[in-house]
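These are the structures in question, set out in turn.
We did not get these values from a lab; they are worked out from the coordinates using the rules stated. Just so it is clear, the structure is predicted and the values come from calculations on it, not from any experiment. Cβ atoms are built from the backbone, for glycine too; each structure is taken alone.
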Structure P
Amino acid sequence: MNRNRAIGALLVLATVATAIYSCNKKAFEPAEEVVFIQDARLEEEGLTRAPGDAIHLNGTGYQQTDNVMFTFTWETGDNMIPVGKASGIYAKKQETDSDGITAMLPYRYPAADVEVNVMREGKFQKIGSLKITDGQSPEELRLYGIDNAGKSIDGFILDVNNVGRKSLGIALPEDFHSVINVPRSFGLCGIAGKGNVKTAEHVDFFTGKAETLATYVIALVMTPANAVVAITGKDGVCTLLTLPIEVGADYMTKSDTPHPTQPTFTLPEGLRTECFGDYPGIFIGSAESCSYLLSANKGDGNWATVMLDKDGFRKVEDIEAAAVIPFRAGEDAGYIVTYEDGPSLFRPVNAKTGEMSQAIYTCKTGRILSATSNPQKPDHLLLNFSDAFNGTNIYDLDWNNLKTLSPIVLPNSVGDYAEALMAN
């Protein structure tokens, strides 16, 4: 019983991540200021700098273990809460010696006054202050296509008629797939690599760089709290890891809060770690009691549907298909069963048993390569189709409006995409 409670708590942990993080942030507020840096000064004192710029802390007595901490204060324009504040923000250090530290100003915060402190063994010394220009994540959703052939992520801003204007192009990690967006992160998280040693990579659109967040990854899932959990596995034994992905300052969360001891799960008999990860998993149920739906590719057109809940993995059903894609739209969650030359069947799943019911929607437009939804548009699915004559085509499926398909029009110069999703 205690083990089940621990596993249940882990599966819904991300739901309370925001509250935990908010409490933890208070612990970083300077409680005791001392002087351990002599002649301390900020080279950019009083100036205005942009996110990503380097700043220089000068003086004598810096140590390699010193941390640079920021406190942001800004006007919100809200009469009820006129001032926003974020403290306890660790800077990325670029260079440290006894005479100074070079650090980078972070992205994802509004234009603000910034106080710069050094923290050593829990004690703080203020070095100086400056201003930072706006670096917030965009609020509007944009379309992103994963072009593995061209090794790039292409971004598009859509107008009211779903016509796209290219806004971004970033190099891809190798074999990047199973892509998820954490809302307001301005980046994409996915799995890179093949075989037994796959990694979770986060591509940051602000910096254009990819960062490895986890290894031995078999699948990624989005939780009810809009955090990404990596299911990691080695030798058939798996654990869950919430990935530390930063989001916009107005969300004020980061999913790297302390976790309890991770329980372990054993894969179902006959399924190997490399069977998973073709598509992201989705949650089913409520934040208080959720499970995850996964699909496993056994090869040669053979798939299995798999449920992960507080009791562990459970293989539910074997099925022959070209692909089995977990989906979530509106109040429904289940699998899209696609066939090479036939229709795609949208089959909802029983939240308790994991069993699929009969199809509630059949799509005959073409074979579906990817199907994604976004928390900002939960009643819509972005479908990426493969057509033998026209390449790939992308449609918006309005789940609650008679399953209406609306085409997305992109520039003729773009290539075919393995995956497409709406993100910000």
Structure Q
Amino acid sequence: MNPLLLATLLLPALAEDAAPTPTPETTPEPAAAPDIVAEAEVVLFEIDAHTTGVYIPDHRAPLVDVWVQVPVGQWDEGLMDSGGLEAWTNQFDDPAATLRSRADERAMQLAAGLRTGRSILYLGCLAEDLPEAKTLLGDIFANRAYDEAQFKRDAKSNEKSWELEQKDPASVRDRAVMALSFSETDPRQLEPTPYALPVRDSDTLAQLRDRMLQTPGRYVAFAGDLTIEQARDFATGLLPPADPSITWTEMPVEPLRERPDRHVVPLANTNQAYLDYFQMGPSTSDQHYPAWLVAQHVLGGHFFSRISVALRHDGGDTYSASAYSNVDNTSTPAGIVTFTRADNLDATEKKVKDTLATFHAEGITAQELDEAVRYFRGKALMRTQTPEQLLTRTMYNLGNDKPLAWHVNDPAPMAQLTLEDVNAVIREHFDPADFTMVVVVPE
């Protein structure tokens, strides 16, 4: 062996041998685990009669998140058909790309999106760049020229995404679930064809964006390393004056469809079967929602859940088996998803149904309840550690008439549940008679 290499290998070992063993008196105490950061206070302040400011201080890092939210969303009558998505999400895409370039020069983040009942524009920046951030946002809201080239890129992206969805078994399965659940005109239904940009005229889009911005009930929110005085100064004059005459009508959800017990979708170019055994889950305002979440977690929310043990650990039928839910203010699909070899479909389908039947009949154990509550307690802490996380939760709550401190996986009501509470909800909400099996199989 090379002598130099031998010496290199031996020196660390010799050093360890020569190092004195610490005595009990000199052994350092293990470092204490860092405390969980307490949630910052949320402060609301008036900007004008139709606009509210939100301030969440956090001075641990020199970063600021800015969030503009208007009470207009994707379910509002006529918004999507008149170009609302493009008017809002493309407003910082001008033909010369100057707005995005200015953001990039100072490492600012820009994002925009439409949700149910609200539209959001987000900007993240360094605290020292707040003046430039306000100027940039003001110029974005004043922009009257939309980038035609970006529309073309978006259209091509939509087309390719649609083509991919038609070949992806999970996407085909998900679309079948939605089609079985909702009527064609229900706002919860997925688009049956590739999304086509309805409007590309800059003047029309700018006018629609202005109308969205002028809708009363607006918020300008801040989280991070700034003072409330800085937040007030930033928010003042940022938005155009609100127009109290502007109103929007949200499309109503429609009665759920009657579903078959089983639905099969053939798909070319696959040698596996994809399953979704689903029901309609409760809304977030349902009194049983906390107990239902605990039950759903035990059924399929972790690596050693009931369904994962039955299909993966015990049977080796699949690599993945889990339970899902689409959390919303209305009832939406929730179920068990997995996949397996096509020739193993019958056996896997039986195991899924048997697991749910046992779950419904016997409920969960005290240990499973305790572990689930601990899981959600830890998850809640992990999701409320950064200013952006707190801001996201706060703005969701304000936009959905929830208490400021509410969050979807709140462990507090779960900790009050008894074993009988959860098992009673399982008997009511996890009846196999209410489930539909959707299967995507090789064509």
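Largest in distance in nm of label points 7 Å out along Cα→Cβ at positions 127 and 359 among the labelled structures P, Q is structure P.
Suppose you compute relative contact order in percent (Cα under 8 Å, 6 or more apart) for every structure in P, Q: which one lands on 20? Computed on structure Q. Using the calculated result -1500 for helix-only ellipticity at 222 nm (-39500 (n - 2.57) for each DSSP H run of 4 or more, over all residues; to 500), pick out the matching structure from P, Q. Of the options listed, only P reproduces it.
Structures compared: P, Q; top value of mean count of other Cβ atoms within 10 Å over residues 103-110, i.e. the largest, recorded for P. Each of P, Q could give Rg/Rh (Cα atoms, Kirkwood Rh), but the derived value 1.01 comes from P. Consider the structures P, Q: one of them gives 0.90 for FRET efficiency 1/(1 + (r/R0)^6) of positions 111 and 247 (r between Cβ atoms, R0 = 25 Å, to 0.05) as calculated from the coordinates. Say which. It traces back to P. In this comparison of P, Q, the computed figure 5.7 for distance in nm of label points 7 Å out along Cα→Cβ at positions 199 and 343 is attributed to Q.
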